[in-house]
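Q: So, here's a batch of structures to check.
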Structure 1
């Protein structure tokens with residue numbers, strides 16, 4: 001945990017932190033929010049622009065219907081109340097990558113309000129309130145480039161100008177950096193399930209600003225807050241909050257006063273630095289956007305959107321635990337993404353034992369993926385491959401050792417399980433009783449000490465004999481048959 005005084009937050013019982021998060025999510029529409037320019041990421045600078053998103057005089061915005069539907073879908077997934085009528089406003093401020101000198105957003109009449117996300121904490125489930133979710137356009141991007149003579153130049157790329165965003169503002173209900181991390185994880189998971197965004201933080205599809213204040217424990221009045229902006233990972237947000245809490249406490253304990261400001265986090269140093277004084281709402285001089293009519297999402301339209309709402313992660317976890325007899329931990333892993341959950345359910349319905357499919361994902365697949373630095377979507381073994389391997393183990397056709405070897409080969413060659421199984425000649429466990437008896441007789445004859453221990457009552461020694469038989473048979477002996485033959489021959 002980052003500290004400024006060498007004392008962790010948990011060791012400061014007289015203070016408590018209050019955290020609120022503002023999350024910007026870029027919507028996965030093909031075109032921008034107020035014009036028909038492409039939203040494709042990575043195109044050459046200033047190629048996806050037009051008079052509307054360049055802010056040229058006389059250009060009029062036209063609202064993207066799909067952006068509205070995506071925003072409402074996201075709001076519904078976060079338990080928000082949809083306001084039938086909302087108003088777009090101009091948020092006035094100057095910045096080089098804001099060509100109009102204002103941003104079209106929503107202010108006093110947003111699209112939706114009063115939602116919540118439920119998170120898990122050490123003390124149990126906790127609801128984090130969502131103040132509002134509203135639509136707005138994105139600004140452009142400033143690109144800073146340095147040269148050998150230490151000079152720096154800044155270029156402006158307006159491809160991002162006019163990208164459709166939703167801003168999700170939480171209530172100040174978050175009490176710790178850990179709760180903030182959990183909230184963001186759940187939020188991203190829910191948004192991904194709806195399909196309204198890819199939430200790619202590296203490409204700026206999901207960005208988070210964190211507001212943090214500290215007060216004496218039990219005090220109702222909030223302390224002076226600071227805002228940490230432009231943090232590009234949930235882990236860094238947690239670290240930045242930990243640092244800020246300790247910085248606030250250090251200033252308060254020394255008799256100083258917190259300055260309300262916007263700060264940036266340097267992840268390599270683990271510290272925040274002041275950027276500018278924090279703006280207030282009146283600084284932006286909000287007023288209704290005169291070129292856009294009020295947005296009306298009536299009951300009929302809301303119903304159409306709600307009908308498209310998919311089963312959300314938490315509800316899906318509860319259902320598949322009950323439907324397939326798997327553990328909550330298994331369900332947590334298998335529902336990380338909607339695509340993975342869909343694949344698992346398809347495989348589980350086709351497999352003899354859904355529980356074994358889930359177990360193989362946890363015990364055999366995830367470890368190999370972690371070792372290779374791969375996400376589960378990049379696995380060479382598909383869910384159908386896991387289901388096929390589960391059926392082979394369930395039927396006794398292959399042993400656990402054989403399965404491990406086949407999985408290793410699949411990862412080495414980058415091929416699915418079924419392909420490897422065919423390439424290896426469809427190996428199966430040996431059920432040749434006479435051949436196994438010969439192996440067992442040789443092992444018993446070579447290990448008289450262990451035989452005496454077994455016959456003296458030390459039954460756990462049988463594991464030694466099973467291991468020797470499996471080794472001699474190169475893992476192809478049927479374990480159940482081996483145990484039966486050993487029990488008979490050892491007496």
Structure 2
């Protein structure tokens with residue numbers, strides 16, 4: 001920690017998932033004073049989410065394939081001198097001139113107590129959230145995100161239902177299905193909108209990442225053991241039920257994700273776990289003007305240098321903020337960033353030329369190449385809007401339908417997300433467009449050559465909802481530097 005309460009930390013790490021943990025531990029072991037801020041009460045992020053001690057889980061590691069790696073990181077955290085600030089919801093980061101950074105957060109029992117954490121450098125490791133594409137019936141109780149279903153199981157030991165269809169696109173579906181089946185749920189099918197032939201276009205990338213092939217084999221074996229069929233080039237195009245999910249309609253898709261007429265088949269179930277990949281959380285970074293790049297699946301990720309620094313000096317990023325790639329890539333990037341920050345603040349450029357850094361950079365580049373292959377293989381096709389009806393809700397918060405957005409586009413001339421938002425309020429609700437942003441952007445771009453345009457990397461002053469009272473109550477005595 002800082003040598004005195006008035007001194008800033010050397011480094012504030014935002015996010016305690018694999019990337020944030022690795023970055024914080026590495027920097028702490030290199031002698032920096034480090035604050036690790038996270039909205040959750042425990043470390044691990046989404047991937048290493050685990051039950052609270054009060055639930056009495058005898059073997060939380062049973063829900064993870066890589067628990068030993070997380071346990072090792074957690075032990076190093078305890079010995080590194082890093083200050084872990086749990087339940088800290090960071091809503092903005094500021095810097096005046098060349099002085100220290102200030103991370104503004106909310107904490108307390110009600111989540112409305114403002115605090116400030118000052119640091120000479122910032123490492124953003126905020127992770128990602130699920131990309132959701134709407135379809136008729138997706139607002140029925142029993143429809144949950146694929147990652148949400150896994151989070152329910154990992155943190156609460158709860159299943160979303162007894163008969164759960166898993167659908168969407170991306171490798172997360174295989175992990176979710178095997179986890180649910182192992183925990184006792186019946187999974188009638190895994191419905192993958194893409195295929196897996198896209199991976200074959202980059203055989204050298206597959207060979208260079210044998211651990212990914214091993215993961216696929218583990219999940220594939222689990223599907224075979226539980227007799228779960230995998231249907232590719234298919235999607236859930238409608239959910240049926242009155243008070244909750246009773247069945248889903250699965251349709252075959254063409255290469256552009258357009259439903260093929262006459263291929264609909266109904267599957268009985270009481271829950272649907274659905275997700276179409278992940279979106280990097282870049283709100284804090286783009287609010288500061290950080291440059292972004294377009295990933296192969298159309299998402300916006302941060303553009304990073306060789307040592308994980310953003311386009312804004314003194315601000316580093318690691319993990320899913322720079323593109324979706326899994327926990328091992330996140331750890332490598334976090335470790336690289338921790339070393340880079342230590343070298344910068346301690347004036348030790350030799351650190352960044354060490355063998356350790358060269359090995360980490362090679363591992364990162366190898367895994368990032370696989371991540372790009374994965375993103376391209378599971379990128380949503382433009383034809384997914386073919387399973388929508390005018391009555392389908394797009395923005396759940398503001399209850400804006402497909403018909404309302406299409407009217408804004410065709411009747412009122414809207415051609416971008418911002419204009420659609422102003423005309424319909426889509427994206428102005430509590431989630432601030434995280435659930436509907438992709439769908440709104442695609443519908444706004446309908447009829448143009450950019451029909452799959454994702455939500456742009458908007459600059460927002462607030463990364464999460466903040467009470468007005470918290471904005472007004474920013475006294476100096478609430479500064480948190482220890």
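Any read-out appearing in this document is the output of simple, stated calculations on the displayed coordinates, not a laboratory observation. Since we're looking at a predicted model, the values are computed, not measured. Cβ atoms are built from the backbone, for glycine too; each structure is taken alone.
Q: Taking distance in nm of label points 7 Å out along Cα→Cβ at positions 19 and 59 from the coordinates of each of 1, 2, which one would give 3.3?
A: 2
Q: Comparing mean count of other Cβ atoms within 10 Å over residues 123-130 across 1, 2, which structure shows the greatest value?
A: Once mean count of other Cβ atoms within 10 Å over residues 123-130 is tallied for 1, 2, the winner is 2.
Q: Kindly point out which one of 1, 2 the value -9000 was derived from, the read-out being helix-only ellipticity at 222 nm (-39500 (n - 2.57) for each DSSP H run of 4 or more, over all residues; to 500). Numbers along the way, then the final one.
A: Working: 1: -11500; 2: -9000.
Only structure 2 yields this read-out.
Q: Check the numbers for mean count of other Cβ atoms within 10 Å over residues 291-298 across 1, 2 and tell me which is largest.
A: Sorting by mean count of other Cβ atoms within 10 Å over residues 291-298 in descending order puts 2 first.
Q: For distance in nm of label points 7 Å out along Cα→Cβ at positions 43 and 267, which structure out of 1, 2 has the highest calculated value?
A: When distance in nm of label points 7 Å out along Cα→Cβ at positions 43 and 267 is computed for each of 1, 2, structure 2 gives the biggest number.
Q: When relative contact order in percent (Cα under 8 Å, 6 or more apart) is compared over structures 1, 2, which one is greatest?
A: Max of relative contact order in percent (Cα under 8 Å, 6 or more apart): 2.
Q: Between structures 1, 2, where is Kirkwood radius over Cα pairs in Å highest? Don't jump to the answer; show the numbers that get you there.
A: Numbers: 1: 27.0; 2: 23.3.
Result for Kirkwood radius over Cα pairs in Å over 1, 2: largest is 1.
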